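Please go over the structures that come below.
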Structure I
Amino acid sequence: MATANGAVADVLARAIAAIDRNLIVFSMPDTEVERSAERAGLRVLTLFLADRAYTPRGELVSRKLPGAVITDVDAVRARVRQFLDDGSITTIDGTRLYMRARSILVHSDTPGAVALGKAVRHEVESGGGHVVGAAELLA
């Protein structure tokens, strides 16, 4: 709800700021969560969700639809490589979409999440990158 609803996102951002202004808000880019967190003076780390399909508008495909959750290691590896190479992803309909993200996420409840996480790390490191903590990335 907070991703699309500014009022909800504002309440969450204010609550986070009241608890600890040093917390990092993880958000998909160009969402109400990102905008609210920035307005509240919080640090924001934008995400690319490697194990989820996107619509051409940059929204997540509903988990109720086929292909919404990506569990194939090779498919995740290819998605991450594309993102690292040129900052784009391929949406569920084949459209190329540029993703303003600085972090890559794999959901822990996705089947095979450990193997997917290892594949993401391999792609990052094989391209000369390093896996670092969020605070270091934003420093």
Structure II
Amino acid sequence: MEAVEIAGRIIGREYAPFLIAEAGVNHNGDVDMALALVDAAAQAGADAVKFQTFSADRLVTKQAPKAKYQLETTNERESQYQMLKALELSEGDHRLLLERCQQKGLIFLSSPFDEISADLLESLHVPAYKIPLR
């Protein structure tokens, strides 16, 4: 297997593990909680922290029902759209998270769920993306 490079880190079988803290949407749409997740990732010794970048408007319709697993852990009365809308991070939030990652020596990563979200990450010079499968 060949090695790959992300933000100056070589990743491959013959190199130290590359640890990614999966923040995802575990910030619940609260940028302060997202910043705390970055801090926790740094304290735990992660190399990178990965979030999700999306717009509910580009991801689901307003009438989309929640998946069964979503119903088990979230408010049954809100739609999938409402749930996802509450989990969005703004462009400004992304900038704050990127800055915090840089301060903590972490690589900021994200999974863009649409082309506009990928463009945002590109404008922030995010070094790599994880492409989510739907």
Structure III
Amino acid sequence: MLLAPGRIGTTSPELGITISFAEISNFKVLCEIYYKDAGYMPELSFGTHFFHDLVETGIFYASIFEDDNTIKFKPDFFEDKRNISLNLWTGGRTDGSEFIDIIKVYDVSNMGLILFSDIISSKTICGIFKK
């Protein structure tokens, strides 16, 4: 799951994350997040190749806004979790350490995290559910 402020795949850095589809094509879920302080606003452009690529590869898309329709959003959910991004960095001209506070990667495979979406009601839930 990729959580990012503003538009993912935009060509305008002032609107969000400039990235190609090939760079994120292995994600199963993309969530664009409203980030008031920077003025980033989620906005999936349904007329773009990017959107069609999401549909064709079966990547789930969601946008998260800070409004009355968002019941709970906890951006600090991962604060006490270990950021493993440096373990995954494969280099080039950098070891990735300058991005440690910007790009964060978490292993949630043993947390019991579940994503549920009801398209009819437009409700999506991601959380830890225990028996």
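Quick note: the coordinates plus some simple rules give every number you see, no bench work behind them. Computed from a predicted structure; not experimentally measured. Cβ atoms are built from the backbone, for glycine too; each structure is taken alone.
One of I, II, III was used to compute distance in nm of label points 7 Å out along Cα→Cβ at positions 64 and 80, and the result was 3.1. Which label is that? Only one of I, II, III returns 3.1 for distance in nm of label points 7 Å out along Cα→Cβ at positions 64 and 80, namely I. If Rg and Dmax of the Cα atoms in Å, for residues 24-71 alone computes to 12.1, 33, which of I, II, III did it come from? Computing Rg and Dmax of the Cα atoms in Å, for residues 24-71 alone on every structure in I, II, III gives 12.1, 33 only for III. Source structure of the calculated read-out (relative contact order in percent (Cα under 8 Å, 6 or more apart), 21) within I, II, III: I.
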